[in-house]
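Once you scroll down, you'll see the structures, which are given as structure tokens.
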Structure P
Amino acid sequence: MLLTSSAFPEGAEIPSCYTGEGENVSPELSWQDAPRQTKSFALVVHDPDAPVSGGFTHWVLYNIPSEAGRVEEKVPAEEQLPGLGMQGKNDFGKIGYLGPAPPSGTHRYFFRLFALDRMLDLPPGATHKQLSAATKGHILAQAELMGIYERKAA
């Protein structure tokens, strides 16, 4: 499975419009070559370099329909998204995407897509930890796209 974005290539800097210093909107993401038996997808954006134990989760999106092959740019901060699934809480406790805004240095942001063998029995607003528990034993494949970001303003 391959995960890409029209916003930035693998390993490159995430454009500022997708960060806390810019418009703070989610980038477009596309994927291909998911297993045929996929029933849903889940997406997590995580910063392992954040100065908190376990890193910082910026986005949790799940129960993305199996026929989907992309997530459009600027996903609204709503719990349920018709045709796209449900959003969980980021580590600030808010629904939806939270763009990069590292306190210092360059951080890595991992966009991870999971192909699952079922729809998840989770209500809207689930955390990364709850999502991880629900996907255990149900991941058919996964893909990853990593972008970096360092704050421009002091």
Structure Q
Amino acid sequence: MSVLALNKRASYDYEFLEKFTAGIVLSGKEVKAAKGGLANLKGSFVVFRSSGKVRPEAYLINSYIGHYRCAAKPESYDPEAPRKLLLKRQEIASLVGKKQEKGLTLVPIKLYTERSLIKLEFAIARGKKSFDKRRAIKDRELKRGLKSIRQSGSIKD
């Protein structure tokens, strides 16, 4: 499994409650571009849309997959186009119910390859308050300080 794109800001801004994996519908040019490092998940999110169908479908919005340089560039190519996610009916039904809770959103975490397929890992998340963010920074700095002290040999376990 190799990671193609990572949303580092998501773990800082959100508290992950439950993680999911979904396939993503891409054209061949987009697959090659993503594997070439031209994918970015910063500021993206997952929504549900019903396009005249009974069941809603999941889409990845605001993600960036650049143009593959070795392919002919069509004039209508949009690197930030919505991309359909492949989920089972039961997963979509449970996600729609959970997303309706106040304060929850669906945040993409990483885009990665699994064998020859490209998958998206996303999470149901709750936004962190500013005091939660400060506490996380403080805890991380304390752990880093203790680790450096242990490595220097001043404190032994």
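Please treat every number below as a calculation from the coordinates, not as lab data. These numbers come from a predicted model, not from an experiment.
Between structures P, Q, the greatest calculated value of Kirkwood radius over Cα pairs in Å is seen in Q. So helix-only ellipticity at 222 nm (-39500 (n - 2.57) for each DSSP H run of 4 or more, over all residues; to 500), computed for just one structure, reads -1500; which one of P, Q is that? Checking each candidate, the match is P.
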